[in-house]
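What follows draws every value from the coordinates through simple rules; no lab data is involved. This structure is a prediction, so every number in the text was calculated from the model and none was measured. Cβ atoms are built from the backbone, for glycine too; each structure is taken alone.
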Structure P
Amino acid sequence: MNKAIEKEYLESAEIFKALAHPTRLFIIHTVKDKKLSVKELTQLVGIDISTMSKHLDILKKHKIIKGEKHKNFIYYRLAIPCVLDFMSCAMKVINKK
């Protein structure tokens, strides 16, 4: 692949990588309608806070979720709802198998 084509699709590939983990997909679906803290998400998933923070950092880096500070806590919400459209499309592909 030539460099110009690779560069054109690199950002899209990075978004797919950010979505390529079950925990991150769960986070996206969980914060679509409500804001949740790291602690709340950690309890729902059953992983430690440091691991959850890493997942959240990846999603924040790609601006898929957004954190809002309230007092001593940061609450996360979905920043780009259209990502759920992609997930819906992915489920259609899975169901066709």
Structure Q
Amino acid sequence: MKQVQLLFSNRIMLEDTKSMQLDYSLMESVSEEDHLTPYYGIKISKFLGETVEMDEVAGISTSKESVVFILKKLFQFEVTPISMVEIVDELVTQGL
């Protein structure tokens, strides 16, 4: 079972007086092998008018602190769903 918790949210004003909202959520799932070990992932949702775009990366780490750290970086740099997977991969490879 997957639980999703919204941790950060950005509202960004665009040049044409529209605004875009980015929500950064922590996902928690339990290992299907032992049904005990939690592992964490990230979900980013982008809201622009009536359009909703989202993407997620599950199973990044069993360390909640590590995934929250990555999530905070994504929030600080206003990463959108379309570029999230590549950036998360780079951050995990660097050991952040």
- Out of P, Q, choose the structure whose coordinates give relative contact order in percent (Cα under 8 Å, 6 or more apart) equal to 26 when calculated. P
- Message: Comparing distance in nm of label points 7 Å out along Cα→Cβ at positions 37 and 53 across P, Q, which structure shows the greatest value?
- Response: Q
- Task: Out of P, Q, choose the structure whose coordinates give Cα extents along the principal axes in Å equal to 48, 33, 23 when calculated.
- Result: P
- Which entry (P, Q) yields the derived value -19500 for helix-only ellipticity at 222 nm (-39500 (n - 2.57) for each DSSP H run of 4 or more, over all residues; to 500): P
- The highest value of FRET efficiency 1/(1 + (r/R0)^6) of positions 13 and 61 (r between Cβ atoms, R0 = 41 Å, to 0.05) among the shown structures P, Q is in P
